[in-house]
Structure P
Amino acid sequence: MRYLTIALAKGRTAKDSILLLEKAGLNCDDLKKDSRRLIFEDDINKIRYIFVKPADVPIYVEYGSADMGIVGKDVLLEERCRLYEPLDLCFGICSMAVAGPVSTEFDYKKTYRIATKFPNIASDYFSAKGMDVSIIKLSGSVELAPIIGLSDLIVDIVETGTTLKENGLDVKEKILDVSTRLVVNKVSMKLDDKRIIDIIERLEKVVFGGGI
């Protein structure tokens, strides 16, 4: 029996992903140890776990280096990979929003410079609104951009809004709700449909109650 590989995103959703998999009856003991390893193998159940950057999860899954993955909807929309998305795991809940200085009034008729880590999502949103904007891609701390004049507004993930408030910014408009999703490689679904469907059903029972 071949190993099924599950790609997990490093960072804020990693602990919740491991907890969910464990509740679904999968062996996650090694994953909970303090380690810098990137690959963990469950030899009994023939499951391999890999930890990668969130933006890389859908890429590993689309190209078949991983059979399944757990990652945020924001990443899936930004990367535009061709995957099955069978389950909303209902954690890591936040929103994608347009934000800017409190003193700035958001006007659909104006031209803006937008700083963001999500250029595809931002471009799609403003295009749908018929707005003329320039997108500036940044890798982090986009809140700084409007403060020092690099941009007029930002498009970013908002959880509590505390970071925005502390930097004199507020939400101008919500773009979409975000949560963590389970994704599956299309070829893997055909090759190992029984094993993959079993994992999906186990996770579904945990997410929507009833246990396994």
Structure Q
Amino acid sequence: MERASPQVHRIITLSSGLSRGSNLLAIHRYFQKESLPIQIAYAVFSNPQAQAIANANAEGISSLVIPIRDPQLFEERVLSLIKTQDISLVALCGFMKKVSADFIRKARVPILNIHPALLPKFGGKGMYGTAVHEAVFKAGEKLSGATVHLVDEEYDRGAIIRQESIDIGFCSSPEMIASAVLEIEHKIYGPSIRQILLSR
């Protein structure tokens, strides 16, 4: 009698702007290294010029460009993808646009986001990218890190799934903080997805 194959969880990633795709690649490589029954079905980009598209293709990840000029149409196409491709989770990877509350409700799958910094005042609503590291540096914080959380209708205020800190006392610039924190992001995003999909 043949043993049934374990269910493979299919996820999509969303990236906007000129994403380099470092978190996307870190997730993909983690799934492969750990031989997990999780795969990136599609890496969705809103900008056809994103460097990450070539990086994804080089890793064998199917990519798809959906322009975000019309946010409602963008969301409709992503929702259709979730439904027709049996998607189990959406991971935001450098997605700087805010998805609507209607999208979050209709997706009916977990949506994860990762942001640098440990405190919402630095990495929460309206604060992203280099501005986070600049604010942390200016405030004289001794710790930073990364936070993975569920996206709810408050977007950046959902339940924290995983969080890890790093001493940034040695960092003499926001750029040094950004580099240190990115390593933490790469370390925790894949395991966070594993936790959501495989711990049920």
helix-only ellipticity at 222 nm (-39500 (n - 2.57) for each DSSP H run of 4 or more, over all residues; to 500), calculated, reads -8000; among P, Q the input was structure P
For distance in nm of label points 7 Å out along Cα→Cβ at positions 21 and 149, structure among P, Q ranking highest is P
FRET efficiency 1/(1 + (r/R0)^6) of positions 45 and 173 (r between Cβ atoms, R0 = 25 Å, to 0.05): greatest across P, Q for structure Q
Note: distance in nm of label points 7 Å out along Cα→Cβ at positions 13 and 69 at 2.7, derived from one of structures P, Q, originates from structure Q
Output 19.2, 61 (Rg and Dmax of the Cα atoms in Å, calculated) maps, among P, Q, to structure P
Comparing relative contact order in percent (Cα under 8 Å, 6 or more apart) across structures P, Q, the largest value goes to P
If you rank structures P, Q by mean count of other Cβ atoms within 10 Å over residues 53-60, the highest one is P
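Computed from the coordinates by the stated procedures, all read-outs in this text should not be read as laboratory data. Everything numeric here is computed off the predicted structure, so don't read it as measured data. Cβ atoms are built from the backbone, for glycine too; each structure is taken alone.
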